[in-house]
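Each in structure tokens, the structures are laid out below.
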Structure P
């Protein structure tokens, strides 16, 4: 399953075709695996661009909204696992970015902000 290039889209539509409980049950072993979690998180990482009025070049901005996981796992419990994951030295750059972005977005959720909101703190 982790070999699917657009896994986040597949999971999204899978939840529409079947119950969220079915999808959560099937994904649980992947999410609970220390080996698979970094790759799973990386599948949900996306990048956009941001440019301010004084910027000559747009910069690449990572995005990973934990709310995408709410129907398949406890996002608050996952936060602790992501912190543990980031201690590892064998993560790829994008796996590390995914973990860091997850934690940044969770901080915004704790503050009552929308991680996908227009006025995000990046």
Structure Q
């Protein structure tokens, strides 16, 4: 948003276990359905996105400006990023996809996918 609205330039992004996509359609989101082990799961994530976006969560009228960065059409000219996520966590695939899209857009990103899921 800062990039597109000529706001002050950001120096970087620090994303640890980032919640980037309200749609919950990734493999890691499906693997995290109703875990019942005390960890944050897809059911809780849907509830959280519902609080933020209301009935629009997972709908077609959500934009990256509604706090869902995975919805951005392109990720070029973004500030460099450090992104880390747990291998067995709900946000794994959306963090990896976001990083790949940053690289495709020519932005710099350092991605760490940690074994286990302690993030």
| said: One of P, Q was used to compute relative contact order in percent (Cα under 8 Å, 6 or more apart), and the result was 23. Which label is that? | reply: P
| task | Work out the source of 15.1, 49 here, i.e. which of P, Q gives that when Rg and Dmax of the Cα atoms in Å is computed. | result | P
| At a computed -15000 (helix-only ellipticity at 222 nm (-39500 (n - 2.57) for each DSSP H run of 4 or more, over all residues; to 500)), which of P, Q | P
| query | From which structure (P, Q) was mean count of other Cβ atoms within 10 Å over residues 48-55 calculated, if the value obtained is 8.4? | reply | P
| message | Quick check for you: by percent of Cα pairs over 13 Å apart, for residues 8-63 alone, which of P, Q is greatest? | response | P
| query | The value 1.7 for distance in nm of label points 7 Å out along Cα→Cβ at positions 72 and 88 was derived from one model only; which of P, Q is it? | reply | P
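Laboratory data are not the source of any read-out in this text; all were calculated from the coordinates shown. Fair warning: this is a prediction, and the values are worked out from it, not measured in the lab. Cβ atoms are built from the backbone, for glycine too; each structure is taken alone.
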